[in-house]
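The data blocks that follow each hold one structure.
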Structure P
Amino acid sequence: MSQLYFASAARSAVGLVRNGNEDSAFSSSRVIAVADGMGGHAAGEVASRIAISKLSEIAQVITNPDVDTESADDLFINSLYTIDLEIKEAAEDRPELSGMGTTLTSLFLAGDEISLLHIGDSRAYRLRGSAFDQLSVDHTVIQELLNQGAITEGDIATHPQRSVLTQVLMGEGILNAPLQIFEGKVKDRYLLCSDGLSSVLTEKEIKSLIKGKERVEAVNALIDATYINGAPDNVTVIIADIVELPESDLTEKIGAAQ
């Protein structure tokens, strides 16, 4: 099993309505992640920064060649609990941060297997040839209602609970987010994004903007399209192509995690 790698481009923007950026993101040759903080004032950016900072530390361990795949996967999924505990401790130390939380959507590439760690409503998509698929499932009231058949896709835009999350990292320790495993293939393109993108653009629009473009160009096209449509929220995007040789050993943190 040969080791595959991510070749990534990433960008985070405040949008046209928000005063600050509560999104954070991390990219490296084998781990990428997006976190969307919430809680108002400085709290959201603190929560997302904690998530990305802690995950970037764990990424150094799980990508170490001396760590076997099973142990790496265990450390990867347990990072949710590590982050959740750190958010709890930060809120206890600073009561003004009480109630802060963050989503987290991350991909870890081990050999040719991609593990998806996901909680909240930031999203992971895969473009493989002409097929564009959402890999993550939103942890939202809306998604639960859709699963139950209680509403239709057409009801989402006007539903009063369209932004209510059912799972998020906020120090409460109640998490149910099993690791999903996918086969990685060279030339696959992955997209991680906060809901500042997915709540503004349709899947059809997103696909048209990332297909056939160079990574940086595609990232900028997505961000520009959200601004054209009002950019009501922070928007963070990572586009990562699967390659056989690492293009860079550099890691990058963006948004509130900088």
Structure Q
Amino acid sequence: MDQFSRTQLLFGPEAMDVLAKSRVAVFGIGGVGGYAVEALVRSGVGYLDLIDDDRVCLTNLNRQLHATRKTVGAYKVDCALERILEINPNCQVNTYKTFFMPDTKDQFDFSAFDYVIDAIDTVTGKLALVEEARAAGVPIISAMGAGNKLDPTAFRVADIYETSICPLARVMRRECKKRGIPHLKVVYSTEPPTRPLEDPSISCRQHCICPPGTRKCTVRRDIPGSTAFVPSVAGLILAGEVVKDLTARSVIPT
């Protein structure tokens, strides 16, 4: 009997062994990626690489798993590492305080990963991730937009060329086509984005509270609204797809 025995009842011992030996890289561990990491470690994935240069901000408390009053100002990867080891002290974790972009991609050996989760929110970075994973022959799944959404039941898993409605997916479709990328598995929402209120009294642009030394959220063209129950669902779906794909050949048939 061990901590993963309930999972093994559904997946079987061979699949659990696959998960224990698998190495998954999660790029971006905010509202979406943080929940993906949580589900992966609780599923028995034995090796994790966490990539994010951001620190916990007070405005993260409404949706990010590792954000508490105690962790405000701390690096997200450090908070995630501590939580992972409290859940499974045998999990091997590498952390990178890095903002992934084309100019930082050489820090990573993509061939060492069994799967890549893209939970970052810059198109340039996402495309670089897809191209690096593809070149290394490593499966990747990408999160599309989760900001300005209210319906957690609207998420779907699809190829990027089968998506609709999501503005980020629209841009990714166009850019993937330009680069000759034939397929990309994504999690996207069919819900039209809600336009956030323009309220100067709570605007980050006028009242920025990002911790010192961080990449300010005000550099964005738009600062999206968010909830506790939408990004989390996207993250859990990402993790579920990774676990399903990694164990596809060894799961007990139903």
Structure R
Amino acid sequence: MQIEQYSFLVTGGASGLGEAVVRAIVAKGGKAVIADLNESAGQALVAELGDNVRFARCDITSGDDVQAAVVMAEKEFGGLQGSINCAGIAVVQKLLDRENNPADLDDFSRGVNINLVGSFNVARLVAASIAKRVAAKPSDEANADNGIIINTASIAAFDGQVGQASYASSKAGVVGLTLPLARELARHGVRVMTIAPGVFATPMMETIPEKAREQLEAGVPYPKRLGNPNEFAKLVMHIIDNAYLNGEVIRLDGAIRMV
């Protein structure tokens, strides 16, 4: 898939991993709709990057919001070739507190709703847009690479820590979406991939204490540092370009295994 010919919906595209992806797409000549709740950061990125970028204020759990972002891509850029879903939250919550009181169910549900249900919501609406485009103008090319959906999980899906029940289970759900969606969308020539990043230097990471950050860096075998969002974006670009990558989850983590 030639990135310079296509447009992509990037959720969480106003900062962190999503921002790096938007910048990489535009650098390759592609177009991006930033779907994010942070309007000021999103509009600032549009002003910086120019005509190949649009901003849509978007809650990924809202069908109306995501559909509006999809329609924007269709109208502004003539169609939508895929999505990179980077929006998500980290809920830190133990099952029992120090007095053995149970966790708040609403907090747990909020993480699952945004990270898992939101990912499915984006995938279903992006897939529908691509499928309609393909049906309207079918390609004569065998095995045409018609679209790509890339979701973001986390190594917490495999190495969940104490206090990560909501986060780890929601990201494990994103991992579980990958193969069923890839198999279903194969008839449309649409691929589905998931990236499971390790510890990355993102705004979410800036909220933790410096000592905890240093401990995380020390736990990465090599390179012994936090991941750079640009490294995540480079993997996204390779996945888009490599048509034989489909139905798989790729850990991007410097070989860290959380224990």
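Readers should treat all values here as calculations from the given coordinates under stated rules, not as data from a laboratory. From a predicted model like this one, the values you see are computed outputs, not experimental measurements.
Descriptive notes on the structure:
- Relative contact order in percent (Cα under 8 Å, 6 or more apart) from the coordinates reads 25; which among P, Q, R: Q
- Value 13.8, 44, calculated as Rg and Dmax of the Cα atoms in Å, for residues 27-122 alone, assigned to which of P, Q, R: P
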